[in-house]
1. With Rg/Rh (Cα atoms, Kirkwood Rh) coming out at 0.98, pick the structure among P, Q it was computed from.
2. Any idea which of P, Q comes out highest on FRET efficiency 1/(1 + (r/R0)^6) of positions 26 and 146 (r between Cβ atoms, R0 = 35 Å, to 0.05)?
3. Compute percent of Cα pairs over 23 Å apart, for residues 66-273 alone for each of P, Q and report the one that scores greatest.
4. If helix-only ellipticity at 222 nm (-39500 (n - 2.57) for each DSSP H run of 4 or more, over all residues; to 500) is computed to be -8000, which of P, Q is the source?
5. Taking FRET efficiency 1/(1 + (r/R0)^6) of positions 34 and 370 (r between Cβ atoms, R0 = 25 Å, to 0.05) as the quantity of interest, name the structure among P, Q where it is greatest.
6. Given 16.9 as the derived value for mean count of other Cβ atoms within 10 Å over residues 170-177, which of the supplied structures P, Q does it correspond to?
7. Among P, Q, considering only relative contact order in percent (Cα under 8 Å, 6 or more apart), which has the greatest calculated value?
8. Kindly point out which one of P, Q the value 24.6 was derived from, the read-out being mean count of other Cβ atoms within 10 Å over residues 426-433.
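The numbers here are math on the coordinates, done by the rules we state, and not lab data. Everything numeric in this text was worked out from a predicted model, so none of it was measured. Cβ atoms are built from the backbone, for glycine too; each structure is taken alone.
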Structure P
Amino acid sequence: MGELVVEGYYKRIRLVVGKTLLEHIRELGIDINASCGGVGDCKQCLVQVLNADSFIPLTDAEREFIREEKQRLACQAKVIRDDEDIFVVIPERKFTIWATGKRREVELDPFVKVIPLYGNRVHWQTRDLGVYRGELFGIALDIGTTTLSMYCVDLETGKDVLVLSRENPQIKYGNDVITRITYARNRGQTALESEIRRGVNEMIRNLPINTEHICEMTVVGNSTMRDLFLGHPVETLGEAPYEPHSKAPVYRTARELGLSVNPRAIVYGLPLISGFIGADNVGVILATDLHKGAETRMAIDIGTNTEIVIGNEERLIVTSCASGPAFEGAGIRWGIGGVGGAIKNVSIDEGLEVHYETINDFPPIGICGSGLIDVLAQMLDRGIVDWRGRFTEGRKEFVIVERDNPITISEEDIDKLKLAKAAISLGTKVLLEMYGVEPKELGRLHLAGGFGNFINVENAVKIEMLPDIPLDKIERVGNAAIEGARESLLSRRKRREAETLGRGVEHLSLESLSDFSYRYMNELPFRKYLLS
């Protein structure tokens, strides 16, 4: 019987005829991007194999994409022979992840403290965590659908020890929460829980400290990600009325979750606002002080599920938009995540010559989200596409990179980007209307999340993904969600604020609007270019 051998990982597994390469790789616990869930749409699970005759012939999805010998999409390559070993190479793809938020000083008053009167022992409130060994650390963790970000913080000084980030290992089960909820419903969520905790433990083991001295962890994430990490069932998040197991803060111990820190350490999950508005949004509000002051402000955290919140000290309203993964590259012919070689920004001159830059200055392999926004805005500016997103002058596509297998944008790609921008545009407009303010009356727009740090905001306004406000009112705040987790780790007062926010923010479901479909369709065109 043959085995699958994944080079560079020192792992192998017995071959099973009828299973795909992706299924074998998942069973080995090796991280591989399969953001579409393994149906052949995202083209992210590209691998190199040495035994082409051990698999079924190339599928239609592969023939459209693959141009080099020995390449296969792991989700499509089914094993048909098990009489010899198969050797596979998974290309290394380091993602560019914006792990930090806009840093602010907060009062240093953590829950974890040394109590000298009790034999110099460490306590979390009244809970004894062990003998003080000269140092105390905590972790703030943001569990994103695509990425994980972590602060390791000295709880005695408030200073950062190290900031880490990595791809969420659950990506092999799909790039959106619905796919993962469906997996949990059909197959149980044990594998998903194990994957996320394994990924977190790998990050912890990279910290340059004695991890036994980590005594508390604060966790944010969308409702699904938070609950998968903490062990709450997520099936109800995938069916009406889409309510979580509990919106309340969650307390666990590191021992219960199998984390590689002090086993008595407290793991605290910030509260949820609703099934679609998670602890990450609580973190964003906390880190931007959106709940303080009379000035009306807005925060937008763009992602597969985009959260938008508007308000001030009097009232906060939040909604979520099913913007989908298009701006993360999924479903776009040459779309790709923020990896080396991804085209990150684009300009088109008057002669329609394309100028671009790639991440790490690597040769271009595709276009990531920030590049897609640029391409769309620039094509509109130059009249390459019209207000409907249709090519002019008989074009069928637009070439970004000339080569034997050119990198292009098609009308099908544009349609998917229109759907994403329309969802975000509608969300911002509805919240502005509910609050009774015009865009120009906003004091500030906080653009949160890693994606928000890389996009050209002028181009994002042009395609109407962001509201039309003066650009100097738009502030990039980075990963504000993890900054909220850090503040709630260091300050008991900030944690109390977070728990109040969890109970007090109003949630609006866009789909509940009587004219939702009409208004959504109305946001699809690029109206700024209607008369151009």
Structure Q
Amino acid sequence: MNRRLELSPPPGLLDEARSELTKLDFARRFWAKDPSLWPAREPAAVAGMLGWVDVLERIQPHLGEIETFAEENRAEGYTRVLLAGMGGSSLAPYVFASLFRDGAPLHVLDSTHPESVRAALQFAQGAKTRVIVASKSGSTAEPTAFEAYFFEKLGDPNAFVAITDPGSPFEAHARARGYGRIFLNFADIGGRFSALSLFGLVPAALVGADVRELIERARQEANRQQSNDADAFVLGYALGRYPQTGKDKLTIFGEGDWSPFGLWLEQLIAESTGKEGKGILPVAGERPGPAGVYGDDRVFASIRGPLGPASPRTQSDPADAADIAAEMLFWEIVTATAGHVLGINPFDQPNVQESKDVTKAVIAELKATGALPAFPPDEPSLAHFLDEIRPPEYVSLQAYLGESEETNGALAELQATVRDRYGVATTLGYGPRFLHSTGQYHKGGPNQGRFVQLVDTPTTDDVIPGDGIRWSEFCRAQALGDRSALEAKGRRVLTLELGQNPLDAVRHLQNSL
């Protein structure tokens, strides 16, 4: 793994970082899992979320079990894997599936849009498919709905695998269902820090990764990060300081098979740091542009991608796919260190629950009245909504749409056009995936965002077993719930109804700008 750091401006930051980290004895205390490095109302809550720091040792007894399961999976004729989850339980497998191709193809479902659900069902019905339902708490609404739907549609309990925490409601549910396998993870590891635990390694083994080599690469990285002047601690300190100089946007570049890493890192940084009016906004998947389109609020990071146009910037050049484990551990350390400098607890997500609560209320209203609330009428045009926007403000494009290559391309064009026309950082996320990622930053971070919801009218749909509501209603309720949560925090939101042909509507929006 080759890594390059350029951490100026401001001048002297590198010396400041080394001096402060040494004064704090930061590296030793970090590896000793000292919870006092981070503020919290209850220090025990921080201590109970540091299991990822020594996961490389704790996971060792489980590697044989993971390898045996992967061998059994092949022997039993499973040729595809469908993983249903949200946030931390789905994004690491998404990255592994892009980098490793020697095992079964893996499809990640982390969307409630009916077209995405239908695509996942078609994938699962196209061959003998192992279905992994991943949920740390066992009570998250989306995985619960996915599980009910696919268990009814596919009907073979032996094909289902649960990954959850010991004693969760989902563990009991999976046992009652007769699941083929149940993996119980470490309860002291949060979802976004769980890539090198069972949540990440079980799917990684199924797609063909050598899990022992992944752990070995991560161990080598850990050995490189033992001193106060190690790269991960110094970069983390710098990222925590940059917002004080106005540089609070981390732009992440990645090319080819490495590009999904940006989604994983986006969640890690946004959900960990975006709270108490502070934070670092990650911008993942943005098409590289000329230097002139980037404001002074940017820091750049690339992994197998172009070097950022200006310092501060960092670049990683992995030797091969297995180095992804080293890169994940590196950025987990960076993020935790940045949280210390920002003076926040990077292991909680207090504002994620707000959208969930409002969404539950919207669904309750739907069940009681038979209708969803309407979005506000007479919304302004996109150009009018973005009028006079300037850095450090940013635009968040929130696509409650079915994901496809064509839609990805059209949204990327819209994202680049907004950035180039207004000169502001522009993020793009599919709903509800981003609610468990950048959604924390949107409501807990600085009030600098303008949020554009893109909502369509699906032409395909199905009922969620048990709930009696349809996928389209669930997805729309999540958009309504997040809009209410954003407005309650004083955020500016625009909802654009794209109708039954969202692809043409997105292209029209892009052309209008």
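1. This value belongs to structure P.
2. Going through P, Q one by one, FRET efficiency 1/(1 + (r/R0)^6) of positions 26 and 146 (r between Cβ atoms, R0 = 35 Å, to 0.05) is largest in P.
3. Largest one: structure P.
4. Source structure for this number: P.
5. Evaluating FRET efficiency 1/(1 + (r/R0)^6) of positions 34 and 370 (r between Cβ atoms, R0 = 25 Å, to 0.05) on every structure, the highest lands on P.
6. Checking each candidate, the match is Q.
7. Largest value of relative contact order in percent (Cα under 8 Å, 6 or more apart): Q.
8. Of the structures listed, the value fits Q.
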